[in-house]
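Have a look at these structures, which come just after this line.
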Structure P
Amino acid sequence: MDNILELDQVSKTFPKSEFVLDRVSFSLPYGAIMGFVGENGAGKTTAIGCILNTLEKDSGAIRLFGEEMSDGDTAVREKIGVVYDGDNFPGYLTAAQLSEIMQGLYQTWDPVLFQTCLQDFCLPVGQKIKTYSRGMTMKLAVCAALSHHPKLLILDEPTGGLDPIMRDEILDVFLDFVQEEDHSILFSSHITSDLEKIADYITFLHEGKVILTASKNDLAYRYAVMRCKESQFQAMDPGDIIAYRKRDLQTDVLVSDRKEAQKKYRDAVVDPVSVDEIMLLLVKGERG
């Protein structure tokens, strides 16, 4: 069993909305971090809801640790740690009270590990959560997610709104987590620089559909953007074009093989491409 998480043709519709999660498929291997990116409303949170079974999918299959999770499957839920963007816990609780509640929810809850994590993040145990700063509340959520010894972390914008120093602290924790070969992370984020630092794979979601999944190494070292004049663009083999965007007298073209493009189109400028620019071309441009 190579994958900790598999989505196979997962769809979800909402009767009062035009949004559709449309046959989403991707796999997350053991020991890896997958970045999950897309514009607001792309369907990332909906997909996460389907994975966690907090939303009922219409069709398709979701396998966690090789099996589908039912509503009463507490054994699988014990192995998943979750951090949401926003308020993860009631503000009237203290961290100490939260630990007592979590101990009743998780058989694998480790109060010593939780206390150690709080100390590492310099979080006050007896202070009400509502008095925490944004960064402190996210650190608390990460501590809670880690303290029942999960195998899979599912993170929905965990570093949003944090300053660069706090983001680095939390990213280091995530990197430590996947040092265990049977641990993995699904990491939804708008901050593509975070994903460029730690992700092994990146899945791009747009309007409810997966439009690209690739390893970060391929995105960094193989994918490229060609800066073409109109005549150069018109002469391109359509099979080489993933997406393109016309800007004044220049057309930017996303290609999947930088070296091959440099050989084949010697007169064009072929540049490395960032995750941000890939997403911009896929979302704002035309598909090849």
Structure Q
Amino acid sequence: MQGADRYATAVALSAKSFDAAETVVVTTGEAFPDAVVASALAGAVKGPLLFSRVGSLPSVTADEISRLGASRVVIVGGVNAVSAEVARALNALGRVTTVDRVAGADRYETSAEVAREVWFESGTRFPHEAFVVRGDSFPDAVSVASAAYAQVMPVLLVRPTSAPASMVQAVRDMGLNRVFVAGGMQAVSSTVLVELGLPYTRAQGPTRYETSVAVAEMAIARGWSDDSHIAVASGEQFADALSGGAALGEQSGVVVLSRPDAVPEQVSEFASEHAAGVAAMWLLGGERALSDDVLEALEAAAR
């Protein structure tokens, strides 16, 4: 699954999973803090996650919003991430009648505000559970994107050793009763979890690749996702994995991470163990993101 750039790849993934959508979510494609928390919101509104440049709306994104027949666009991030000019361009699209923006003063406040929006939009579907990931590095957050979409579970960004006050307040406001942590103690310390004051389950591995497999296995074991659709994305370039999170969430699938030029052993084993249930395996992005060697290794593992 690829396009000429990250904007076109996001559109290709949207087209693969969505025939139509009343609402779409748009974030900047130039940085990732907003995109990593947007998957759950996309799940709440049952629409794709698409990318914009900071100061201009890519034509491929505009065309996809029109193809979907969307009447509402929700921007995640402030005007420094998605400018007022982009918001006006979105509002000028044929069927779009509403453009909303969800943002905070920084990535942590934005995460809290998006979580509240997920709570509001999902109504009785809201599970009163959430994912917790570090907000200064994104591999773990990428790994939870598809399950966050499928289960409308907010993705809460924290510092490795402290929980921002805005996040603690959001947890209380939403009445959460459990969180699921992606990453080890260096990513999200026990101090953070004490501050949140909730029972937790942790999925982790020694590297980002093993952690992505641990998250996928947890999602399958808990019935959040299944193994009929498995996507593999670069563990170094996150844009494709983030737009793919919503697309795979719509398919009830999972996303695991690979090195660009070689498949980590645990990822290969995961593909092999779940081969019997796989209807489709997606590689997210072009050859620069994942080489043909990765494609061939995964084909061999899935036989």
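Any idea which of P, Q comes out highest on distance in nm of label points 7 Å out along Cα→Cβ at positions 127 and 151? Numbers along the way, then the final one.
Numbers: P: 3.7; Q: 0.3.
Comparing P, Q by distance in nm of label points 7 Å out along Cα→Cβ at positions 127 and 151, the maximum is at P.
Using mean projected area of the Cα convex hull in nm² for the comparison, can you identify which of P, Q gives the largest number?
On the way: P: 17.1; Q: 13.5.
Going through P, Q one by one, mean projected area of the Cα convex hull in nm² is largest in P.
Suppose distance in nm of label points 7 Å out along Cα→Cβ at positions 135 and 215 works out to 3.5; of P, Q, which structure was it derived from?
Corresponding structure: P.
One of P, Q was used to calculate helix-only ellipticity at 222 nm (-39500 (n - 2.57) for each DSSP H run of 4 or more, over all residues; to 500), giving -9500; which?
Here the read-out was taken from P.
Which structure, out of P, Q, was FRET efficiency 1/(1 + (r/R0)^6) of positions 111 and 191 (r between Cβ atoms, R0 = 35 Å, to 0.05) calculated from, if the result is 0.65?
Values: P: 0.65; Q: 1.00.
Value 0.65 for FRET efficiency 1/(1 + (r/R0)^6) of positions 111 and 191 (r between Cβ atoms, R0 = 35 Å, to 0.05) corresponds to P out of P, Q.
To which of P, Q does the computed value 12.1, 35 (Rg and Dmax of the Cα atoms in Å, for residues 103-174 alone) belong?
P
Rule-based calculations on the coordinates, nothing more; no lab input. Keep in mind it's a predicted model, so treat the numbers as computed, not measured. Cβ atoms are built from the backbone, for glycine too; each structure is taken alone.
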